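Multiple structures are listed underneath, in C-alpha cells.
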Structure I
Amino acid sequence: MILIVLGIIRLSTTKYTARSYIISAWVLLLLPVLIINPGFTSITFVPAMLLMAMGISTLLRSWYQLFPKNPYARIAGLLPLTILVGGMFFTGLERYVYNYTNNPTVAAYFSHDLKLLNKELVAKDRPAITLLVGEQEKPFYDIVARHNKNLTVLTPTDTSTPLTIISRDAYKMGEFGEPNKIVTDPLTNAADRFYIYKRDQK
C-alpha cells in the first residue's frame, strides 16, 4: 500500500505523459463502478500494480538522486529494494498456490475419477470392462480407452453390451439395480463416483 501511495504521489506530480494520462483515465473510469458495486474490487488489480511499479520507480529515482556519483551507495540501495520486491513476489506466489489448492470453491472442481478408475482397471484377474458414461464424459473416456485394450466405453443409449462399471453421471440417467461395489472419493462432495456390476461367470 505504501508503494501504491508513492505511485499516486508520483502520478499527481508527473504531467503530460502518456502513462499518467492512461492510468489517471483508467482510475477515474473505475471509480463509478466501485461506488455502484464495491464487490468488484478485483478490477483495480492492474492499475494498482501499475501504481506500485511507479512507487518502486520513485524509490529508485529518489535514491539515485541522493547518490548520483557513488556506485557503492547506489548498489547498497538496491539490496533492500530487491529483498522487498522478492518478498512480495514469493509471498504472492505462495498465496496463489495455497489458495488454488485449498480454496473450497476451486477444490470442488478437482476430479480423481481417472485415478479411481485406473485402480479398477489394473486389478488382478480383471476381465474386459465396459464403462457406461454420460454423453459429456464420453469424449474424455474414449481417450482413456485408446490406451487400455480391456476397456470399452458406452453411453446410456448403448445397452447391447453387459455393463461392468457405471459413472456417477450415467447412473443418474437410469435404473441399473443394486451394484456389487461403489467406488467413492472422500475428497469430493459427491463421493459416489463409480458403480461396479460384476458379470455372471458361467
Structure II
Amino acid sequence: MSAEMDVSLIAGIVLGLSSGFSPGPLSTLVISQSLQYGAREGIKVALAPFVTDLPIIVVSVFALSKISDFQTGLGMISLAGGVFLLYLAYSSFRTTKIDVEIDTSSPQSLGKGTIVNFFSPSPYLFWLTVGAPNVIAAWTQSPLIAVAFLASFYTCLIGGKICLALIAAKSRALLSGNAYGYVMRFLGASLLVFAFLLFRDGINFLTG
C-alpha cells in the first residue's frame, strides 16, 4: 500500500500547489483583500475552498454519471459567477487608497471568497475531470489513501493561497498614493477578464 500512498500524496501535492498558485478569480480576490485590509482578510478568502468544496465534490462525483445534465447547471453557475465578478471589479476600480484605519464595516472576506469559489466553474471542472476520479480510484484501494490525497491537496491548495495573501500584504508598505490605485485598477481589469471568461464558458456550456 505504501507505493499507492506515495503516488496519491505526490499527486495531491502537485495538484494542490498548481491550484494554489494559479491565477484565477479566487487568487485575485486573495490579493485584493490582502492589499486593502491586510493578510488576515486575504487568508480568510484563501480558506473559502474549505466552505465550498464538499458540495462541489459531491456534485462532481454525482455528475460523472449524469454529465449531460451537469452541463446546463455548470453554464448557469458560470453566468452567475460572471455577474458577481463584475461587481467585484467595480469595487476594485472604486478603491483608490489603502484603508490603514480600523474599518467600521466588515470586509466580509470569507463570504466573498465563498461566493467567488462556488460560482466559478474551475472547481467543478477540476473535480469532475481530475479530482473525483482520483478520489474514487484511491478509495477502491483504501479509504486511507483517498484521505491522504485530499489532505495533501488541500494543504498545498490553501497553503499556496495563504502565501499569496502574505506576499500581497507585505507589498502594502511599498504602495502609496497613485501606485495603490493603479494596482487596484489592474486587479479590477483582471476580474473583468475573468468575468468575460465565465460568461464565455457559461454560454458554451449552455449551447453544448
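Assorted remarks:
- FRET efficiency 1/(1 + (r/R0)^6) of positions 6 and 118 (r between Cβ atoms, R0 = 41 Å, to 0.05) from the coordinates reads 0.80; which among I, II: II
- When helix-only ellipticity at 222 nm (-39500 (n - 2.57) for each DSSP H run of 4 or more, over all residues; to 500) is computed for each of I, II, the one that comes out at -27000 is II.
- Comparison of I, II by FRET efficiency 1/(1 + (r/R0)^6) of positions 22 and 78 (r between Cβ atoms, R0 = 30 Å, to 0.05) - largest value held by: II
- Source structure (of I, II) for distance in nm of label points 7 Å out along Cα→Cβ at positions 62 and 190, computed value 5.6: I
- With relative contact order in percent (Cα under 8 Å, 6 or more apart) derived as 45, matching label from I, II: II
- When mean count of other Cβ atoms within 10 Å over residues 14-21 is computed for each of I, II, the largest belongs to: II
- Computed 22.8 for Kirkwood radius over Cα pairs in Å - originating structure among I, II: I
Values quoted throughout were computed directly from the atomic coordinates according to the rules given, and no laboratory measurement underlies them. Bear in mind that the values here come from a model prediction, so they are computed numbers and not experimental data. Cβ atoms are built from the backbone, for glycine too; each structure is taken alone.
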